[in-house]
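Multiple structures follow.
Every number in this text was worked out from the coordinates using simple rules, so none of it is lab data. Predicted, not measured: the structure shown is a model, and the values here were computed from it. Cβ atoms are built from the backbone, for glycine too; each structure is taken alone.
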Structure P
Amino acid sequence: MRIGVVTFPGSLDDRDAQRAIRLAGATPVALWHGEHDLHGVDALVLPGGFSYGDYLRCGAIASLSPIMAEVIDAANKGMPVLGICNGFQMLTEAHLLEGGLIRNEAGAFICRDQRLRIENTDTAWTNGFTANQEITIPLKNGEGGFIASTDTLARLEGEGRVIARYLDVNPNGSLNEIAGISNARGNVVGLMPHPEHAVEPGFGPDTALAMRSGVDGLAFFTSVIERSLVNA
């Protein structure tokens, strides 16, 4: 399986995402924001960072990059797409996911190991987890507070499209402790914490809170590989 990772000006975690994909057993394909070609990949990752310096709004300018027209078209046709942190912001700006992300409630950048509960295991990126599984992966953002209208929030909750929720603390003031959501089809997922930083022992969170010695994030990437094998 070939999974594309799009690099934008200001991306920070694109190479980390590529390594996570490789460790999961797939082939990472580097893609550039200025291209109009996805090079035949089977899935896509929009990585974290500060694309275009977070000017205008986080992810707003990146959502208008040339390659995003191809990303939107592929996502609408069912290709799995994962947006991590800044990538999540891009997905909301591109209207592939509902809601939005705003400045953290505390008004400061937050970097911490964060416990999550996985609440939807039917998506392309979470089917390798068990229902209500608790994991610990890094969180690092300044504008990670999830917001949505009352109707949108009720729809996301009612349709089971909240894929992950913060535990213990709500680090950025997200409505309903939401850490990640999916589209209705389940192929597009946005996640504010960083699974790509918890994919190998010794590098991810390895504390009493972590369930598997720092590799709690790996299942996001193995999930999409397993889904592709099932659908092959």
Structure Q
Amino acid sequence: MRYTSSGYLLTVALVATIFNVATAHTNLFFIGTKDAMNPKGKYIRPYMRNGPIKDLNDPLLLCRSPGMDPKLTEIMPVVAGSEVVLEWHHFNTTESDNVISPSHRGPCLVYMAPLESNGLGNSWFKIYEQGFNIERDMWCTDIIRENHGKLAVKIPTQINNGEYLLRTEIIALHNAKTEGEAQFYPNCAQMSVTGATSGNPELYPISGLYNSTEPGVLFNKHKGGATYIIPGPPVYAP
């Protein structure tokens, strides 16, 4: 078979496109407020890859970070009771970037842990979750894509002032009908909370938090999102 130069370039471009689509997943690019987003990666722990974690015993399930030294990441000042805005993307912030593949549908969860714990042991409490919105017939991932990657999350007031890890997590359920095939996309940011009134949320570990056969992890999306149960502990609501 002979290829013209234009045909060859078209073939290369097509292969590259297929490769990008096949390997594209998602990461937290930005964190900020409704008034202003910070530069890409600022306050966010460096991540190892944009691919998912599927092994629930993988240490990368914590933050997808190759190193966990808090000194390597700046700390974002946050006032308790305010909203932080999170923004995910595949590769970049262009209009063509679809944030996360439309097939990768599922819930969004957000946790906090005292920074001094470095996320280890019983240190986490959940502050936000969104699964399937029955009224809109949309998963949280659909809503994020609709909002160009953005999701606003309120920081609780009834916690202690101090430095925290903020852990975001998207769970893609497109292959989750098979055990071990749910895809987890965690990221972590660092922040310092002021203006809180104190609190004592129940704390949980990330290691062992989920079970591979629980309904929120082993799930057949063809049954419809209305039956979906979000995994993990309840949202902290004092």
> If helix-only ellipticity at 222 nm (-39500 (n - 2.57) for each DSSP H run of 4 or more, over all residues; to 500) is computed to be -3500, which of P, Q is the source?
Replying inline: Q
> Upon calculation of relative contact order in percent (Cα under 8 Å, 6 or more apart) from the atomic coordinates, which of the structures P, Q produces 24?
Replying inline: Q
> Given a computed value of 1.07 for Cα Rg over 2.2 N^0.38 Å, which structure among P, Q does it belong to?
Replying inline: Q
> If mean count of other Cβ atoms within 10 Å over residues 75-82 is computed to be 15.8, which of P, Q is the source?
Replying inline: Q
> Quick one: FRET efficiency 1/(1 + (r/R0)^6) of positions 35 and 51 (r between Cβ atoms, R0 = 35 Å, to 0.05) came out at 1.00 when computed from one of P, Q, so which one is it?
Replying inline: P
